[in-house]
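K.L.:
The structures considered in this document are given below.
No lab work stands behind these numbers, since they all come straight from the coordinates. It should be emphasised that the depicted structure is a prediction, and the values quoted were computed from it without experimental measurement. Cβ atoms are built from the backbone, for glycine too; each structure is taken alone.
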Structure P
Amino acid sequence: MQVTGAWLEQAQPVLRLLSAAGFQALVVGGCVRNTLMGVPVTDVDVSTDARPEQVMALAEADGIRAVPTGLAHGTVTLVHDGHGYEVTTFRRDVETHGRHATIAFSDNLADDAARRDFTINALYASADGRVIDPLGGRADIAARRVRFVGDAQARISEDYLRILRFFRFHAQYGDPAAGLDAEALAACAQGAEGLETLSAERIGAEMRRLLAAPDPAPSVAAMAQAGVLARILPGADAAPLARLVHLEEGLAPVALRRLLALGGDVARLRLTRREADTLGKGRAGLGSAAGPSELGYRLGANLARDLVLVRAALLDSPMPEGWQDAVARGAAARFPLRAHDLPHLEGPALGQALRALEERWIASDFRLGRDELLT
């Protein structure tokens, strides 16, 4: 079997740089996996038996920019024709610590494949596109099955983030009808306590990617059953997520919208300030009695739309009739009064009067004009 694509053509100068010097040069991981699955390729990684210093020297001699992005881990980023390629030396694990591993460089592709997380990520291809499959990744791709390389518990103990990656990869590439790999799911449940050792940044990044998958609901439900969800999002309820995905009806996935549906304590996700602010406004809006048009006025079209969807998912109710027009109408509305329209008032009295008039204007579905409000 062979893979082809513009990405492979673009990578040829980097592959030739290494092979011309007598080294192995193979593309690996996501670019091969995605091509076999018919999914767009976003990053191209290269695996080689050349040592990092040799890669740097070859690139310098050939005029290719080399960035020492991870020399201790064997990684050099080569930049050619505007594209970046992470070139990593074959490695084998000497000792693992649950978050970091002591590695040694290797001349053997089998060593490199054995330390990868999932079989579908342990696929290599030569410069001519010939696929090299040392661990049965092609069969797992055909079955849309996410399976750990070797012993699942051992792979998880090497890096507990792999628990979250397992659920995320199933959401992106797995077969929902077939369910999750039983051995992997059991290992995730057994190793869930190890998630406590991970930083909030790593957990948050992985959860964002999971929740942005087309349909993360089966994976998140399995996380809940395995005791994983409660460790990273205490108090979350997985049930509304499936209803939300159904209600979204082709809308682009938004991780924060889905996080609103899940609820729970987000402290372990390390949200950005903007995300935390949006989530706070969203939760306040969910707890209010505001209808779609008022939500659109107060929060803008996008967040109001998300809240109407999430509210219906939480209540397991149909969407309100005409809700989209109502949200748009509210988002476009502009309160016609300003402080100078009430010259006889000042201070707290002025603020109270403006708020009361604004409430009256909202209750009229934004129909009352300035003169009517002042009458």
Structure Q
Amino acid sequence: MIKLVTIIGARPQIIKAAALSRAIRTHFSDTITEVIVHTGQHYDENMSQVFFDELGIPVPSYNLNIGSGSHGKQTAGMITGIEEILLKEQPTAIVLYGDTNSTLAGSIAASKIHIPVVHIEAGLRSFNKSMPEEVNRIMCDHVSTFLFSPTSTGYKNLVNEGFKTETIPPYTADNPRIYHSGDVMYDNSLFFSDVADQKTNILERYHLEKGKYILATIHRNNNTDEPDRLNTLFRSLNTISTRYQIDVALPLHPRTHKLLSVNLSKENYALLQSNTYFKLMPPASFLEMIALEKHCRLVMTDSGGVQKEAFYFEKPCVILRPETEWVELVECGAAIVTDADELRINAAFEKLYHASDLKFPLFYGDGKAAEFICGELVKHLS
């Protein structure tokens, strides 16, 4: 029996973990046992506990309750807590998702005591090391034993960084195995699409008509913490909503909610308060986000996960960041990177809003990435 310790801490990781937990429960319960560790990186109940409930993820065996803090303080606390759990549990491997401080901490703790690291979402690159996420994902990849990339682009990035495609067992951090596995988030979106329609009423609650609203999310530090950028983004949303007379559904991340009144100008804050097209709402649950993504007209976001989820549901996307890890979305024309640039945002929205020939190729696999990952781990860790 393989024992996996799965590290989760931020909302996207909790969601991704649902796919692997579901695959273990339904197809690998006789060969894999999973111990879930919640670092507490996201500690707002709406941002974490609700996802466990909705997605059917087993209750974490451990919660480090780290909370917020500087990158160094937060990561150090996680390393200490994760190391203690790994020494106690003695797992076959540790499973890490994405690019958060929880990911970095887990990779350091495990690699130092020679526990194999499994990195799901390996190989993604923005090629901007000023982003903490870029540093985290690179560091994790280079101590991992099994690297599962959701896209061919991510796989090629690993090859370009020196990872070999023709390795043979036994696999170690010095002799890792890389895969183009497909995306566990695509697994989840397919699985939960119909469930969301049955179990949520968020469109009705906020009087949103299917196909007649924009879904917007803004949460990245450089957008929320820098007043010039935050003002540009909200000024653009205000202009677009009034010009096109279209609702903007905006689930507010706790950080964004906290900083709106602080970093927005008085004029922009007043416009936000008076614009009846703005539908401000608390952080959406996973199923609510699925429903909002599935039924919107267009997505505007600085979230990497939401960019992909928009693509899954064949929705065009304006990316409110200077770059994206999901370059294939831009290359196929389904998304446009604008940064916090009002002219580029407005132009991108107009182009995508009126586009009638967008293509959404099957970049992210067949919806069975989690089963594939589990199968490979059983094959090589048993």
Structure R
Amino acid sequence: MARVNTTRAVAGLIAASALVLSACGSGGGSSSDAKGWKSAADAGGVDKVCAAGKTEGTVNLIATPTDWANYGQMITDFGAKYGIKVNSVEPDDNSQQEIDAVNNLKGTGRQPDILDLGTIVAQANTKLYAPYKVAGWADIPDGNKEATGLWTNNYTGFEAIAYDAKLGDITKVADLADPKYKGKVAINGDPTKAAAAFNGVVLLSLANGGSADSIKEGVDFAKKLNDEGNLLPVDPDPGTIAAGTTPIVVDWTYNQLGLVSTLKPKGIDWKIVIPTDAPPVAAYYNEAINADAPHPAAARCWVEYVFSDAGQNTWLKGGALPVHLVAMQTAKTVDQAAFAALNPPTTAPVQLTPAQTDTAKAYLTANWTFITIK
């Protein structure tokens, strides 16, 4: 079980290193004004924002699977609190597909209001976002937000290896090359498009002599796994895991934590380990409002909820570290039961800077050619 001071230290280290990824003046506002609201103050407060959102009636989300970082609970609680229907579509889309939906559905009313993006994609598409500073803006470290509110870090976890305990103990990245794991290893997504997979390759690299400045070693190791038949061309999901098709998965801790209780009745003892042969790898996801949001008030109500204590504790219950964690610890608003269930590493995580991310992405694009993960 994690001690309070341990997780506080880790959260502080992440926050410190996180570079990655109206009613005109008088208050009282309507939905038609909402695209110009840059904070709740422009509408007369959060309650006014959410009242306008309730009038709109709906908020469109994309790429928010219910078992990812506790999104299911976030959606349920938000809808119950504000009476706004949450329309969540394409739950398994990656970050680039979210951006594609923004562009392809522009002006239709079906485009997403809210985006939850990995850093690579988030920072490449800022022209598509609306600036907005949530009520708790001052409690978010400068390194965790774009200065005008175009994007804000929302939650993070650590890259891990999750596996069926029947396979035996797996403690290191090096273990994945064992011949007994032929046809058993999967990475969550295509690393040239999905943040979970991208950071999985960063983890492979760090375990094989690479660094934040060089992802080559991780690509080489993945190619070795592929050549030896261990790496699967499959994007794992709860169904493939339950069926035994992908019994070893490289993914975020919080994404896999939610599967432990659902797999147990199926006779699968699902273990999650942060490998011992590499420093921990972390990366925040980023919350952004679509500048072309069809429900601009509901979109702003959604982000207000996500960054409230209730929303931040919902991430925590899903095994993710929320961006407000340190501020919430100071204010004593952390859900202690959820907090106690975490067991984060005690060493500083590796988190790529934007420049390092660009370099790694370019290398991946040129060299991740030996396997197509579907």
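K.L.:
P(r) over Cα pairs in 10 Å bins from 0, in percent, for residues 63-246 alone was computed and gave 8, 26, 27, 25, 11, 3, 0; which structure, P, Q, R, did it come from?
P.N.:
Q
K.L.:
Sticking with this structure for a sec: Looking at mean count of other Cβ atoms within 10 Å over residues 255-262, point out which structure of P, Q, R has the largest value.
P.N.:
Once mean count of other Cβ atoms within 10 Å over residues 255-262 is tallied for P, Q, R, the winner is P.
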